[in-house]
Structure P
Amino acid sequence: MDEAKIISEINNLVKNTMIDHLGIEFTKFGEDYIEATMPVNSNTINPARILHGGAMMALAETVGSALSLLLIDRETQDIRGLEINGNHVRSASSGIVTGRANLIHKGKQTHVSEIKITDQGGNLLNTSRITNMVVDLES
């Protein structure tokens, strides 16, 4: 798979969605991982002026779901989120954060990924896990 083509395709897919509104941009993709960045700005902070936990979870779900989406036959299958959990371990008040989803399990019906969100200094902000269900599209 051509990484640049896949990154361009997935960034186009999320145009005019919440993902786009939050400024999430996919940057890297490999056989068992995907990465995206998100700015810490007025769209992603809470009233304390730090990165909103919900924005971090949105980034986690976005990269975890995107990884699953890229691992299926999108003509006959789709992805539905079953469960996500996360722990916020540090805050950020400026800059860019990066979410990286790594595949833990690729089954016929479920995918499990671990997501780590870090700041520009490489500090861990959030660790999450997502389980996605692979569903067959009706013909």
Structure Q
Amino acid sequence: MIYVSRKEHFNAAHQLWNYGWSAEKNFETFGPCANPNFHGHNFDLFVTVKGTPDPQTGFVIDLKILGDIIKAEVIDKVDHKNLNLDVDFMTGKMASCEVIVIEIWRILAPKIQEYAPNARLHYLKLVETPKNFVEYYGE
């Protein structure tokens, strides 16, 4: 099994806010991330695909095509956007990194398999800050 990875970058704003809670509880729980005017990050997204190399190309997946898929399906939808207000796949969801990465998985996994039937999405890593990131294996 071979693992190949692609790194992409996007900038986005979001707010952590639970509408079932009081403002006091939101600010107590989420601190400055509950800012009513939102806040932003420079995100890095790592996408790892696993599989066996195609005997004719030597690729598990063409990394240029993987980049095109990530850009069309995710980056173009989130870059310089407000994740709470502008992004269709985040409508009605908490805009935490944990939820964002799950939603990105749901988008990318079938697209990758459609393009490269012998490859599978293995892992996503979403880096929010140099100190904070989430990892997801689709479980």
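Readers should treat all values here as calculations from the given coordinates under stated rules, not as data from a laboratory. The shown structure was predicted, so the numbers you read here are calculated from the model rather than taken from an experiment. Cβ atoms are built from the backbone, for glycine too; each structure is taken alone.
One of P, Q was used to compute mean count of other Cβ atoms within 10 Å over residues 56-63, and the result was 14.6. Which label is that? List each step's numbers first, then the result.
Numbers: P: 23.6; Q: 14.6.
Label of the originating structure: Q.
If you rank structures P, Q by Cα Rg over 2.2 N^0.38 Å, which sits at the top with the largest value? Show your work: numbers first, answer last.
Numbers: P: 1.02; Q: 1.16.
Going through P, Q one by one, Cα Rg over 2.2 N^0.38 Å peaks for structure Q.
Check the numbers for relative contact order in percent (Cα under 8 Å, 6 or more apart) across P, Q and tell me which is largest.
Q
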**Prompt:** Out of P, Q, which one gives 18.2 for mean count of other Cβ atoms within 10 Å over residues 8-15 as computed from the coordinates?
**Reply:** Q
